[in-house]
Structure formats: structure tokens, C-alpha cells
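Take a look at the structures listed below.
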Structure I
Amino acid sequence: MNPIIRNILAVIVGWFGGSVINMGLIQTGHRSMPIEGMDPNDMNVMAEIMPTLEFKYFIFPFLAHALGTLVGATIAGLIAANSKMKFSMTIGFLFLIGGIIVNIMISGPIWFTIVDIAISYIPMAWIGGKMALKLSKNK
């Protein structure tokens with residue numbers, strides 16, 4: 001396959017795969033720990049309630065962001081024809097931009113914003129890139 005097409009596919013499939021993991025974990029969190037009186041599809045209600053929530057309600061969003069980025073970055077690195085770490089980090093930056101936007105739209109406690117932005121995206125993309133490099137060498 002043409003390396004340019006393969007690299008484009010790496011970003012698309014990595015972004016899609018990570019997004020599926022992200023949304024799956026968010027939905028799992030809403031189902032396993034529902035918040036009384038909150039419609040998870042109503043961004044205005046979520047923005048009002050988020051700052052008042054207990055720690056436990058932030059576990060699934062953190063896992064969703066971190067594991068979504070990790071899986072997406074690993075997928076991108078595995079598919080990329082070359083510069084595997086660059087493509088893994090691209091996924092991390094895409095998810096970071098999304099994370100910043102969501103944290104602005106639905107601002108939660110400052111501690112969560114700091115932990116989420118600092119750990120969930122770039123470090124997880126780097127780990128995903130390292131995993132992809134290791135898995136690629138084992139083939």
C-alpha cells in the first residue's frame with residue numbers, strides 16, 4: 001500500500017478506534033453510576049452539575065480520555081508506514097484539543113481539568129507509540 005495512504009489511514013483509524021473506546025467508557029460510566037436528574041446528552045445541565053460532583057463520577061471520564069488516547073495512538077502507530085511515534089503523537093494532540101474543548105464547554109473541578117489535561121493525552125499517546133514500536137518490531 002502507498003505509504004501516504006497508509007499514514008492517512010493510520011490517523012483516521014487511530015482517531016476512530018480511540019473515539020469508540022472513549023465513548024464506550026463514557027456511556028458505561030453513565031450507566032453504572034447515573035447522576036440523579038442529569039441527562040448526559042444535555043450539555044447545559046452537565047455544565048451546571050459537573051463542579052458539584054464527587055470524585056467517583058470522574059473515574060470513567062478520566063479512563064475514557066486516557067484509554068481512548070492510548071488505544072488510538074497504538075492503532076495509529078501500528079498502521080503507520082513510517083514515523084510511527086509521530087503518528088501516535090498526532091492522535092494524542094487531536095485528543096488533547098478535544099479534551100481542552102470539552103473541559104471549556106463542561107468545566108468540572110480544577111483538579112480534574114489539570115489531571116485530565118496533564119495525563120490523559122500526551123503521556124498516553126507516547127506510551128501508545130512506544131507500544132506500537134515494540135509490537136511492530138516483534139512481527
Structure II
Amino acid sequence: MRDQFPFAVARVTRRWRKMLDERLKDLGVTQARWSTMVYLDKGGEGLTQRELASLMAIENPTLVRLLDSLEEQGLIERRPCPNDRRARRLHLTPAGRAFMDDLTVRAEKLREQMLDGISDDDIETTVRVFTKILENAEKQK
């Protein structure tokens with residue numbers, strides 16, 4: 001069973017993202033764009049591009065392209081950083097906040113459907129196991 005574990009996690013992750021992507025298709029954003037919005041929302045507004053890239057574990061040039069497209073859609077804006085003229089801080093626009101509200105509602109509905117029939121105790125155990133796996137992975141760096 002241990003040898004199947006990584007594959008099971010990967011399958012669940014892919015399926016979850018695919019289903020959420022399908023439910024967000026009408027909003028006109030790709031998975032990369034909506035996940036960037038989620039990281040920005042969770043990381044806190046006012047992050048620099050570098051901080052967001054680090055949080056997302058992606059390269060800065062990749063993030064710049066995503067941010068350009070989100071800015072073109074009017075979902076985010078880059079504001080000058082008062083302490084560093086070269087840096088820009090990222091903020092959600094009113095349209096970006098509305099997008100996140102909609103995404104949250106849709107994601108919560110999907111989560112409840114996918115976790116149907118699974119006890120809170122089982123979910124708590126699973127999260128604890130994933131946390132330990134991540135801790136073990138950090139030790140390997």
C-alpha cells in the first residue's frame with residue numbers, strides 16, 4: 001500500500017484541480033491564473049512579485065507572465081513599494097476580490113462534494129499525515 005500512496009495523492013490532486021478548473025471555466029481564467037490568485041489571496045495582499053514567486057515555488061519570469069495576464073484582466077494591480085523603488089506590491093482589484101469570492105464559493109462546494117462521506121476525524125488524520133510528509137521532505141533538502 002505504501003508504494004501506491006504517492007500515486008493516489010497525485011491522482012486526487014489532478015482530479016481536484018481538473019474539476020475546479022471546469023467549474024471556473026466561465027470566469028475566463030486558466031488553472032495557473034486562478035491558482036496565482038489563490039496564493040496572492042492566502043499570502044496576503046501587498047506581497048512583492050519575488051515573495052509570491054517564492055510562496056508558489058515558481059520562477060519569477062513565469063510569475064511575471066501570469067501577473068501580466070491577471071493585470072490585463074483587471075483582477076490585480078501592481079503598486080510601487082514605498083521602501084524599494086524597483087519592487088512592486090501586488091493587490092487585488094475590486095474585480096479581483098469579486099473573483100475570489102466567487103472562486104471561494106465554488107471551491108467550497110466542490111470540496112464538500114469530494115469529501116462527502118468522509119468523517120472529520122479521517123480528514124484531520126489525513127491532514128496530519130500530509131503535514132508530516134512535508135516535514136520529512138523539508139529534512140531532505
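A short reminder: the numbers here are calculations on the coordinates, not readings from a lab. Model, not experiment: these values are computed from the prediction. Cβ atoms are built from the backbone, for glycine too; each structure is taken alone.
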When I, II are compared on distance in nm of label points 7 Å out along Cα→Cβ at positions 21 and 109, the highest value belongs to I
Matching 0.60 (FRET efficiency 1/(1 + (r/R0)^6) of positions 45 and 117 (r between Cβ atoms, R0 = 25 Å, to 0.05), computed) against labels I, II points to structure I
Ranked by distance in nm of label points 7 Å out along Cα→Cβ at positions 85 and 101, the structure on top of I, II with the greatest value is II
The value 19.6 for mean count of other Cβ atoms within 10 Å over residues 13-20, derived from one of I, II, belongs to structure I
Working back from 2.6 (distance in nm of label points 7 Å out along Cα→Cβ at positions 5 and 93, computed), options I, II, answer is structure I
Value 1.01, calculated as Rg/Rh (Cα atoms, Kirkwood Rh) from one of I, II, is from structure II
Comparing relative contact order in percent (Cα under 8 Å, 6 or more apart) across structures I, II, the largest value goes to I
Re helix-only ellipticity at 222 nm (-39500 (n - 2.57) for each DSSP H run of 4 or more, over all residues; to 500): value -25500 computed from one entry in I, II; matching entry is structure I
